[in-house]
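Since every read-out is calculated from the coordinates, none of them should be taken as a lab result. In this text the structure is predicted, and so the values were computed from the model without any measurement. Cβ atoms are built from the backbone, for glycine too; each structure is taken alone.
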Structure I
Amino acid sequence: MATSSLGKAAELLVHSSLSPGEAARCVGIHDLYYFSRIFKKLKGCAPSRFKSRWEEISSLPAAPPIRTSA
């Protein structure tokens, strides 16, 4: 699997409502077990965990702006 396909699948996971299987198929990977194994090896976690972590992070409130003295 090309790392560009993996990167595109990761992008689809965080910027769409696609499941890991759907994201894999969108980039031409039809073996979900293989996709999950390689994704975990290169990204450090399973695709479903990657997506849920992103959803947790993106649901946090934004930090207040940093005030600088003028």
Structure II
Amino acid sequence: MMNRLATLFLTAILAGFALIIVPGLAASFITSTAIANLLIAVGAIAVIVFAVALLYLAVRALLRKEWT
């Protein structure tokens, strides 16, 4: 169960990075800077939140010795 949750969090972090990169790659399609800034902000928040959640799972597993 813990590995599936960690994989889900890693996927969410990658999705956050994708949201950060998309406005730069699709600059010609996204004409509004407000939409581009919103995508960057949402991506940054997603990366931060899920990175903290992943660190919490790692520390909890380390303290409970669940890695074996």
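If helix-only ellipticity at 222 nm (-39500 (n - 2.57) for each DSSP H run of 4 or more, over all residues; to 500) is computed to be -19000, which of I, II is the source?
I
Given 43 as the derived value for relative contact order in percent (Cα under 8 Å, 6 or more apart), which of the supplied structures I, II does it correspond to?
Answer for the origin of the read-out: II.
Given that distance in nm of label points 7 Å out along Cα→Cβ at positions 8 and 24, derived from a single structure, equals 1.7, which label among I, II identifies that structure? Write down the numbers at each step before the final one.
Values: I: 1.7; II: 3.0.
Checking each candidate, the match is I.
Quick check: -0.37, -0.45, -0.64, -1.22 is what I get for log10 I(q)/I(0) by the Debye sum over Cα atoms at q = 0.12, 0.14, 0.18, 0.27 Å⁻¹, calculated from one of I, II. Which structure matches?
I
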